[in-house]
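What follows is a group of structures, each given as structure tokens.
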Structure P
């Protein structure tokens, strides 16, 4: 049975970055994710200022585009815009970022287990270590021993198995919508290099 100091479940940006930092610090770490390829199911994106891109040491391959301004379209259909001549930040390629993080973890000596789902975490009474059961796509179960297990599976919190009491508060509800649109050059110029925010219930019900 393989043994690590830390097992991280979930190779999204948070889990991948944690595993990368641990491996860089010389901690033995195993990063696990149910996806076979972290470039798949890239349903999200993120915008960062240039200072954060530099602080995390992100390479050009994970940057989808740059931005140098903001624009807001309010409920009254009036535009508000702020813009600089130079780049202020970047929009990340979510799939490329996750893939790069897993490659970094391996390059730093960590172990990456893709196409593996965490099905259970148990305590080994003999050693006080944790035994994590992983299931591969064929249903085969393998066990991994570690001192710590980190649940980085996102909102589902599949290992912690508990959620905040706030989820029942109807005033605290967030819904994200994302589209990939193909437009002509004239329309593209209006949106290019800007972070755009459309506000009001005229665009999204109850938005």
Structure Q
């Protein structure tokens, strides 16, 4: 069986009067890495309005950056596209950040996948014995970093932030191997993943 999750969101630009400045209502407002429109240097667009990542948490992130840019700080969006963390709140949950195998390969990257079960740690026993689920990390062995992470299982959304920090921060795997997760927590999953990766 298959499950289709579709949100069908569109940019929230229909009733902003964009036509008065030569932009098309209902379409995303094109912005650069500083969230400013290249057509109007006074116009910034964040969240659903720019169409880059139609997720609430990404809109909040972009809002902070746009405010800093308006205040004269030299800021550039870093978490964008594949670096946007995303969660499907189904049962089980699916949480991901970074590339999938397909997006990494289409970007010309050579990646290696390692997997571990989300129910295999002592901490996972708190949510049920042998709770089903899988986690996959995508590794760029040339640079020695994680470029993608996907978690499937019970309440795995809470596991996503550690992966986001590792990917956005480009934390070297050799260094990450020294980030010891406490026992007994579900974060011990990182031990199994790093062991599978050879660290």
Structure R
């Protein structure tokens, strides 16, 4: 996605979902203000811009900064369950992505090849050198992609909010849940993630029988 599309897509939908959940209400002496949140997101992006290699989309830091700033605003306002609220708003904002993935797989002649192509294309055009990938399996029966270094996790750690990492990992749930093994002949496993387990993110795509 282009930067503008991402900001008008996920970024706006996420903040709208979050503020709708809160009712844009004052909490004590604090108030969650959208314009202030957006200004802080932009400032955080600028502060870390030098860390992104040219091969990586600026959307990587925009997305991470959006969640970091929103989370901090909830914590500062004393709002209950800030991580849960961030996660729910993200799930609502990414629901349309899951629908698009499911539709693409429904139309695909070979869902595994489709997901393999999409994954490699995202590595090249979006993630770039801010992430490190390994592929212990890449054959006709499966595609195993493993992430050993992640810009999302690094930025959360640098900003002192490592607890937000698993919420960012949950972004992938939208497209992962769109894969229906019995329908698409494909299963996706993610047994570990860097944010949750501290080792690596394992995305294992494997063929499975289709229900007749």
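Taking distance in nm of label points 7 Å out along Cα→Cβ at positions 119 and 143 as the criterion, which structure among P, Q, R has the greatest value?
Going through P, Q, R one by one, distance in nm of label points 7 Å out along Cα→Cβ at positions 119 and 143 peaks for structure Q.
When you work out relative contact order in percent (Cα under 8 Å, 6 or more apart) for each of the structures P, Q, R, which one comes out largest?
Once relative contact order in percent (Cα under 8 Å, 6 or more apart) is tallied for P, Q, R, the winner is P.
Given a computed value of 1.8 for distance in nm of label points 7 Å out along Cα→Cβ at positions 71 and 151, which structure among P, Q, R does it belong to?
Here the read-out was taken from R.
Suppose you compute log10 I(q)/I(0) by the Debye sum over Cα atoms at q = 0.12, 0.13, 0.19 Å⁻¹ for every structure in P, Q, R: which one lands on -0.71, -0.80, -1.28?
Q
Laboratory data are not the source of any read-out in this text; all were calculated from the coordinates shown. Because the structure is a prediction, the values reported are computed rather than measured. Cβ atoms are built from the backbone, for glycine too; each structure is taken alone.
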